[in-house]
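All of the numbers you see were taken from the coordinates with simple rules; none came from a lab. Everything numeric here is computed off the predicted structure, so don't read it as measured data. Cβ atoms are built from the backbone, for glycine too; each structure is taken alone.
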Structure 1
């Protein structure tokens with residue numbers, strides 16, 4: 001019976017999701033981005049670091065569809081390879097936030113008392129610091145680089161996941177099936193992993209989707225400030241930063257990376273909104 005019920009809920013959620021055209025468009029755009037990142041070597045017409053000093057800052061043409069940058073590198077190729085880095089940063093940074101924040105929130109909500117108070121006050125202190133400022137401080141302390149960028153972006157979102165998980169755990173930890181598990185002698189870890197977490201995943205899935213968009217934006221911001229991915233590796237925020245001196249004469253160098261960031265974030269937000277509506281029991285009709 002629980003399996004049948006779970007399958008029927010999944011089927012109903014998918015039906016509701018298919019009715020949300022913005023979410024479907026978002027999934028389509030995300031699929032294109034993922035395929036672009038996976039097959040970057042096959043899709044890119046040039047290498048991301050290939051230079052042609054006879055083609056410096058040439059506008060879009062038949063040979064270079066999106067033009068070339070200040071080193072004669074193909075902008076389209078760098079955007080394609082940049083999608084790999086941006087999606088990687090977004091997914092891994094959110095995974096760090098989800099695992100760390102989810103563990104903190106689950107422990108705080110389940111045990112309550114002094115443990116809850118101690119952990120949540122730490123989260124409150126972190127929330128009191130502006131997010132972008134905290135990301136800049138962490139990234140500066142760790143130094144530039146892909147791994148450090150993912151860690152810096154991931155740490156900034158931990159309180160958000162911790163508070164969401166805590167609220168979800170508080171809503172289910174006193175239900176009858178949890179009491180039955182305790183009566184059967186299940187350990188605290190078993191109860192959290194097998195009984196509580198599966199019933200708290202819906203809001204976390206939605207938050208994770210929306211947080212990927214924020215992580216990509218934060219990564220682009222840090223790279224724009226010179227604290228993220230270092231040249232010659234392509235990253236959309238870094239491409240925007242490098243294009244600042246050429247805004248008047250070669251605006252396309254800023255327009256195309258900006259559009260890539262905007263389209264990716266909008267598509268992820270559409271997916272998050274669609275999942276929120278599909279998984280929200282209050283909106284079922």
Structure 2
């Protein structure tokens with residue numbers, strides 16, 4: 001076991017695998033971060049597009065007419081139905097809602113089919129005050145905006161996008177908000193990470209096998225040269241060097257062969273040296 005651990009083949013294989021793992025770790029770290037950023041930007045673009053599309057479908061004049069207590073009116077029912085359709089038609093969208101400003105720190109819901117401000121599942125009353133206002137929600141009254149980071153609430157974590165709603169004269173009267181569960185993006189990230197891990201694991205295994213086979217040929221020829229050197233040290237010079245390579249080990253093998261050939265000549269003509277003297 002000690003010999004196996006200390007062998008050149010084991011050291012070569014281990015060194016290459018460690019090198020591959022380091023490269024894998026660095027590349028994975030970079031790729032995963034870039035993937036996360038790409039997915040985040042993609043989600044933001046999708047939310048901005050959805051929010052703008054929904055805002056374009058909303059009748060701003062109908063929104064302005066709604067007052068607290070109008071939940072039974074046809075105008076409210078029409079807007080509620082439209083937002084419900086948006087929520088149901090897109091599996092990646094959790095909440096869609098219309099809101100208007102109260103002040104720089106609060107907004108009020110006008111129509112919210114699935115979120116009453118505290119719990120999911122029931123519509124909010126017209127005029128429900130929402131105090132967890134972000135800068136992007138206020139920007140939504142001017143132009144399309146998307147939260148830079150995931151926002152956490154009582155009903156989970158979301159990425160939210162906003163877009164202004166205009167009346168028939170083009171004036172902004174409210175804004176639409178669209179919430180996408182953060183779990184969708186996280187799920188995509190985990191899927192891509194698992195694919196990368198699988199591919200890189202296969203690459204590491206194949207690389208390890210290739211290195212093992214390559215090092216085995218090197219060690220085999222080194223062992224041949226080692227046995228020949230032992231034979232020569234014992235005076236056995238009958239065998240030729242059976243190592244044919246075009247690298248440094250091949251050069252060493254040729255040197256061994258020349259040495260053996262010289263020793264044979266010296267053995268065949270031992271008296272030549274004495275006569276020279």
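Observations on the model:
- Structure with the greatest value (metric mean count of other Cβ atoms within 10 Å over residues 89-96, set 1, 2): 1
- Structure from which 19 was derived, percent of Cα pairs over 16 Å apart, for residues 41-80 alone, options 1, 2: 1
- Source structure (of 1, 2) for distance in nm of label points 7 Å out along Cα→Cβ at positions 209 and 249, computed value 4.5: 1
- Source structure (of 1, 2) for percent of Cα pairs over 27 Å apart, computed value 50: 1
- Origin of the derived value -23000 (helix-only ellipticity at 222 nm (-39500 (n - 2.57) for each DSSP H run of 4 or more, over all residues; to 500); candidates 1, 2): 1
- Label whose coordinates, when relative contact order in percent (Cα under 8 Å, 6 or more apart) is calculated, return 18 (choices 1, 2): 2
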